[in-house]
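Next up: some structures, all given as structure tokens.
Every number in this text was worked out from the coordinates using simple rules, so none of it is lab data. Computed from a predicted structure; not experimentally measured. Cβ atoms are built from the backbone, for glycine too; each structure is taken alone.
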Structure 1
Amino acid sequence: MAVPEKGFKPYFITPKPIKKEYPLFIYLPGMDGTGKLLRTQIAGLENSFDIRCLAIPPTDQSDWGKLTSDLVDLVKAELQLQPRISVYLCGESFGGCLAMKILAEAPHLFNRIILVNPASSFHRLPWLNWSSQILDLVPSAVYTFGAVGFLPFLVSLTRIAAADRQDILKIIRSVPSQTVNWRVSLLRNFSVDMEKLSQIQQQILLIGSASDRLLPSVTEVEFLADVFPNSQVFILPDSGHACLLEKDTDLYEIMKAYDENL
């Protein structure tokens, strides 16, 4: 995985050699912000895409506005280097919220959009808002240990290869507790101009997990389907929140079923 020199701003990592002749596929990660948890989907996606995964530095505490503007700059820089036939934007969980923010500001940059269990319902759940504020009082050492207990809410463990579980936990623990608290606060205060989203004409694929123990993802994608005028919904009946980590989930095959260009 090619990783540029790390700085203080978000950057793209390239899981495979650059394929300039392919459509650009941009993945926006969940709360971990590493971009590394797409790895189980790379083998399928690389058949048709030149892949970029957004990585947010672990100490980054930018607000939604700054994250959005940084991402717009990154995408524009990619397109200046190499114009593309089309650009796909895929946001998962926290990244789904960021995807909606960038769509509200610069929808013209993308041809197709995929939202996977977007965390945009977080701020509408009073009990989750209240309980998430407790994180501010949790010491770093306790947070690192408690990540083990949180894992079953994030993923469906029986649907993830045993060899991957420790790696997933390692990635989750790599994010400082202060950064987790900050990103949770962003979700608590998330808002987006629904009027702008309702004017987007690009094809939107909304993927929701019916066995999500963290968020009401099916309800949320159905809500968003009423917002986006050109959207389709795909439900994963047995999947958890981090469905793209599951060995039986194939994002590329799901996309092919809804995209005549693949």
Structure 2
Amino acid sequence: MSAPAATRFPEIAFIGGGNMASAILGGLIHQGLPISQIEVVEPWEQARAALQQQFGVVAQASAGPKLERAEVVVWAIKPQNFKEAALATEGHTRHALHLSVAAGIRSSSIARWLGSEQVVRAMPNTPALIGQGISGLYARPAVTAAQRQLVELVMASTGEHLWVQEEAQLDAVTALSGSGPAYVFYFLEAMVQAGVDMGLSAEQSEQLAISTFAGASELARRSHESPAVLRERVTSKGGTTYAALESMRGAELDRHFIAALRAAQARAHELGDACGD
């Protein structure tokens, strides 16, 4: 969906031009952001070539004075490269609002490296690449209401968003939705293999499994009832669904799955400790 005619797009810079940056950048261009208002810093030559071919954006290999016009700087780089890139950039971007989509790097580290308290962290997930993602957002206290609206404008084309009040909650967002697509793919793999084991072709099994996940998710989205109630509605005692769920309960699948998400949460916290200083 295109942005309203009255929308004023900010001058925006991207540090990093990989998949997530491309998803955000492409969405903004589709909404009407002029290419003339975009700066990109991307050290990798192949990524720069891809940005120019796909969007007509000429990316720079390193930070420079052109970044000084940016009102918003989107940080879409690997966590281990963040500090070095920030120290090379901060002299040109202290006035800007900084939006980080880098996993694990805490806003306190970002603020210190960049010499700015105007920092927002986002935890998106990979469905953002097709505009179907959801992002958890956290803003440091210095970020104004107007700047929050700018962040929402920048992230709009990637899908939904929600704000959290405490930065530590982003570790839970990471475990639940940031890593969540991998859990879905994992269960899809198992469902496809089960279908093959039961005599269906791999193609039939994949079609059935993917459509079932997509349909059930959309039903849950549209319904006013909880997932528990929806599950109960399709489970007749003594039936096929009941047999499957009893097998899962016997294996304590729910307990193991919750433990897996807590492991992801703990790892997100560890990454924050390891990547910041």
For relative contact order in percent (Cα under 8 Å, 6 or more apart), which of 1, 2 scores largest?
-> 1
Which entry (1, 2) yields the derived value -12000 for helix-only ellipticity at 222 nm (-39500 (n - 2.57) for each DSSP H run of 4 or more, over all residues; to 500) = 1
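Among the shown structures 1, 2, from which was the value 48, 41, 36 of Cα extents along the principal axes in Å calculated? Could the numbers behind the result be given before it?
Details: 1: 48, 41, 36; 2: 69, 38, 36.
That value comes from structure 1.
1, 2: which one has mean count of other Cβ atoms within 10 Å over residues 202-209, as calculated, at 14.9? Display every interim value, and only then the final one.
Details: 1: 23.5; 2: 14.9.
The correct label is 2.
For structures 1, 2, which has the highest computed value of distance in nm of label points 7 Å out along Cα→Cβ at positions 18 and 34?
On the way: 1: 2.5; 2: 3.2.
Greatest value across 1, 2: structure 2.
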